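We did not get these values from a lab; they are worked out from the coordinates using the rules stated. Computed from a prediction, not measured in an experiment: that's the story for all the values here. Cβ atoms are built from the backbone, for glycine too; each structure is taken alone.
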Structure I
Amino acid sequence: MIAAAVAAAAALAAAGVSCPLDGVGRGGHPDAWLRTTAAKVLATSTSPRCRLLGLAVLDRLDLHGEDACVAWRRLAAEPADADLRALRGRLAWRCGQAVEAHRDALAALDEDPSSAAAWTLLGDVLAARFLDDAAAAAFDRALAIDADDPEALFARVGVTASRSERRALLRRFVAAAHERGTTRQRLRAALETLEFLEALADRDVFVVEKAELPGEIRLSPMVIRPGSIAGWIARIGVGEAGTLPALFDTGASGLHLDARAARKARLAPLSGVTLVGGGGVGEHAVRRGLLARLDLGPLVYRQALAVSAMDSLHPRGTYRAILGADLFAGTALTFDFARRTLEVRDVRAQTPPTGDPRRIDPWPRDPDALPLLRVAGMLLVPARLSAGTTTIERPLLFDTGASRTMIARAAAESFRGLRHGARRGARGYGGAMEVVGTLPRLTIDLGAARGELRDVPVFDLSARTRVTGINVGGFVGNDWLARRRVTLDLVRGVLVVAPDAGRRSGRRR
């Protein structure tokens, strides 16, 4: 079949037959035009390559999560030119297969350096791997080819330090999005960010008052029942509110305060923002503002940014704030859950790689270092999931704020034994997730570290996948992490889990 497709495509090319989608990777096309043209190609074209391009375009526009994985695997079996490689790489990225996405982006650019789609894909991978300067160079190459590409404009904002440049890029994105199309969530995020940056103006933020590193933060377990840890609490100083209990949640980003704490701390309001819940279902408005002082123990900041919830964060007030790992940017964090400590070390970054972004290797050489993907505020780690005789690989959210490990339904359906149950909601800060069943047994490997879990809850994370643009296979929670030693390097972008030394896992710890 493949040989016949190649021969037919070659014959049509020799006869001068072109495809309306030729050069689609170079950009310049509104989503509506792409959708209409691809549908027409599938209905009328006799060229196997052209029909494959039409299918890939529609997949790129519409497919997310496991559907993107199916489309990517289908296209991986077909011969590909630069356009198809760029489209296939985007599907690999949405599937959570970052290494394959990077490989397809490079192959597409080797064949056609004028592929804006491939440059944007390369930039997405480099940005997720904490290589902001290299990512910016890739996005700039994409925008030099297609100055109004909404994807490249939006992505470029995320790796731009200058506030004035970010505002200019956001305005260009909004104009391009109205002309070429984008998602409702992305357009709203751009408008809210623009409002925030204009309100922030030229104020200095996160001014370091003290940095005593290496330093240590004591963690207290939040126990919901004997043997089950729901999270880890640190005491922090917040403005004029004094010392508050804060949940250290690597599944969140930034600093979040409950409404009462924000009032007592005299949070100076700046702008509003919409917060989407853990499953991507349900959302509510919160307020962003400035704190006069934030004391994290080894690190103390003046003029710290924070988000104020409209109500409480925990129904019983067990914690009044939520700490994201990004508040410790430039450091390596070592969680020793057995000793109940968090060590914070200053990590002297090497000179960031420069030059052609195609020549930069984003993957760690240390076999014990798992490459993190930083996407939409999430820290995703590659994991191997096994049940029975089936093993799959999916990125999981590293989440010290989750009491239990949770698996996405789309990933869980790869395994036999999935127990479908009555749907029920699980509320979370910012929204809700829907529980749809359980897996009786699941083994999760992060590098050389293994954990065997029982009765693993299965959630519908499809909405989160659509919002973030990348397949999330689930969350690694405190049942898997208990009594381990884990280092989160926020400069190299790697996670290192200490060897198991023969430990065993149970249903809960």
Structure II
Amino acid sequence: MIEIINITKKYGAIVALNNVNITFKKGEIHGLVGKNGAGKSTLIDILYGRISPTSGKIYINSTEIDFRRYHPDIAHQKMKIAIVPQQTEYAQDLTLEENIFLGFEKVDNLGNLDRKYMKNKTREILKEIGLDNYSPETKLVELSFAEKQLLNIGQTLYLRDSEIILLDEIASGLSEERMHFISEQLKKERKKNKTIIYVSHRLKEVIGLCDRITVLRNGSCITTEDIQEMNLDKLTRYIIGSDINMQNSSDAYYLKDYSTQPLLEIKNLSLDHSLKNINFKIYKGEVFGIAGLGVKKLMEILSGIILPSQGEIIYKGEKVFFTDPNTAIKRGIAYLSDDREGESIFTDFSIKDNSIVGSWEKISNFWGINSQKEFELFFSFTKQLRLSYNKFSDNITTLSGGNRQKVCVGRLINMFPSVFILNEPTKGIDVQVKYELMQYIREKLTKNSAIIMSSPEDEELLMVADRILVLYNGKVYDVIPRSEFSESRIFKAVQGG
């Protein structure tokens, strides 16, 4: 059992957790839910010893935690806590057996690795998690992301002798069928009197799986209730705070005419089991929001990063086929990844060079890059987006996260595309920069283009979008017009309810 008493965590003036009190019982699956930034991950990190609270006490099985000495090794070895994080680092070149026993190697009485035991135990775990089509000698790199997640869950449930299990967004990337399978395994672990803390945004699964649910909002504990007293509508209101209808100060910027030829039309687009028969149309001057599971894969198909298994993309009335991102860019479709540090910025390049990558053909002639055009492009976007920097020749890494994001958006602007595909364009930036970007997207980019945009924050889509398409279980669940926007409708649609 875990007792959390008046836990507060501050980062300077920012309060991540504010006087939180929760009891997690033995023999229960306890759901922990809330919007992004509610404090869920901070609480999980405290429980696992990754960070210490600013104040408050935690008792695990009646033993008070000494935060001066508490760290993940102590959490695992003494408190018998195991965690399945949202993102796990894997040893891709090692076998499944080696990955499962990495850090948990079994030795015999002579101090040698007990290969026979580890191989048999690996087979047992693979069978338990439905991956017995693989052998212990299979290299991890051969598994899909979802299968790697299952392997991590299997190691946690069936190898570690844990009494407390922390599950942080484990459903991400798992199909509904596989998640149902894992839910059944968790119910078996509950019968062994274990404490299971389950963090998820998939509320229907939380309601179907958990015994009690705690809601965090803005770092505070809003409520803890038995599942018998909870339903999707009630849980949604707790998480959001109210049924907020977002309105922009001016309706002049929103698209009203859908009688023209669509700029982009998607017909029966599918990707294996991830996306199924996706259909929609997008018009010039429109911000088209997309929410739900499968957003990134859909955007990567539209931008030529991955190929669909079937379906058509019709662009400006013509059927097109993008074999790679460069093909899409040349046709006028530009993509901004949600992984800014890993996929969007070039850490060896200057601020200026990062902003014009992809535009070199437009500013080059027979003799090379036209310096005058190069600087015209650079200074034009820096003025439009109010970029804060010292020297244009400085490395991109000298900028703040918000200004790096402005450079990434500026790079797309410099390509002059007809369709901007923006995957979480405000991710990891502060409120002021976020507002500036959102305003620019709505009021400037739509003048000559269409915008396809996703965001982890529903409020952002409600603020800027003309329509919002919601994906659920790989299919189009709802397309919501602006006149019917409400945060609860999006929230419930993402859950399939």
Structure III
Amino acid sequence: MDITEKKSCIDLIISAKLEEDAVDSSNSCFCFVELRTDENEWVELDKSELITMKQDLVWTKQFSVEYKFQYKQELRVTIFRIQEQENYHVGQIIDEVRNLLNPETQRALINVEGQQIGNLIIKSEESQVTKLKIIFELRAENLDDLDVWDPSDPYLKIYREGRSGWVLIHQTTTIFDNLNPHWTPVAMDYSHFCHCNPQNLLKIECYDWDSPTKSELIGEVGFMADDFKQGKIFTLTNANKLKKNKNIASGKIIVEQCSLVPEKSFIDHLREGMNINLTIGIDFTASNGLATSNSSLHYIQEGHQNEYEKALRVLGSILSKYDSDQNFSLFGFGGKPQWIQPLAVNHSFALNHHIRDPYIKTFEAVIETYKAAVGHVILSGPTKLAPLIGKQLELISNSPPMTYHILLIFTDGEIDDLEETIEKLVEASTKPLSIVIVGVGFEDFEKMERLDGDQKALVNKKGQKCARDIVQFVNYRKYKNNLEIFQREALMEIPAQMMNYMKYKNSSR
């Protein structure tokens, strides 16, 4: 008898209906979904795409949740609007996952004043696991012109039939003044497209955009997923035209390209030889305390592990196993290394004294090199991370292909070069890199939390956003009495970040 526990996952599709006075159509909005952990902490599950704010909000993003019958699983969904690159709370619901298993569930959206400002609608379906992705490209011909002065401004909405009705799975961009538009290619999970069922019904609606809150239907067409093939031509019809005995066709939708491709997982990439390269940066600013004092975060004594060593051992013991050549680069920042003359504050110095070859063989040697360096670095400041990230980018540029880099940064306080660090992070977001920042000191780490772009993408001075989220910040002191949880919180985003990099890399070709 097979006694292996089979995981049950559900997909949540989220929409909302807001009261009129809660809508600001000049803003965009997104929904942010979190799960409460056993330690009573809220952790991000995922966030949706940005859409224009209006009374009826529909996101195409699916949120997958592993359902655990034997546990209480609380879910929090928050809607944020974005104004001048800042997030503002619109409304929120908190409920248990077990209460969301019906085909459709409505919950009151409550704002920060405790007032109901609308309803959140959650549709749920059992997840269908597949490694297939569908990639397709659509264009249209001879669309009806619904505008008086200029051609229509068309966009498409694509739906699949779900347990509780039609589920929006994709909305294209609007192409202005064009009756023969050609939209950019779309890639999505095959399970999201048709729930892995070729007989699932799909529907395409074509609209003429008039304003952020108003659109007019040009035509629609329904079909089975199995009919959605390259070269297929669908005829759009409009019920209002049929009533008036007008020409039945409102235009055509052509499937210009369509293919099913296998999507590699994190494990697939590791099996195919993806190497993990580990770089470590350690804070040597004066706020750590004099290393000879037993209250110092850098205090070295036989048989005693200081805070840096403890945190480094916990994370390094996992990550070092994925580094096939067992060569690790180790840097200090914010101190004055005595082996470099003239003596000056340095923000990316190699602790093995070889800046052109900062690699150390074996992880245990990394620990010993750090401990040996403590007595030869004058603690100073300020705390700057941009030079260290810049050094990491140099290492990436000289690394072989099929290498993904992880930069572990251990620091005791807030940074003094926030804007410069954001500039480097935006640049680094297009590279094969994840950054884990561990706070080991007593600061509140507010700026560090900002670098962790879970709720808000980082933007540089030119207005360029991070291509993807690459930073995870964890406060070591929060979890120091439960190192297993600390390990999980610090490393849990790395597989997804690596997969997002591979998607970004493939889409940029």
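For Kirkwood radius over Cα pairs in Å, find whichever of I, II, III sits highest and give me its label. Before the final figure, lay out each step's value.
On the way: I: 24.0; II: 25.0; III: 25.8.
Of structures I, II, III, the maximum of Kirkwood radius over Cα pairs in Å occurs in III.
Comparing mean count of other Cβ atoms within 10 Å over residues 117-124 across I, II, III, which is largest?
I
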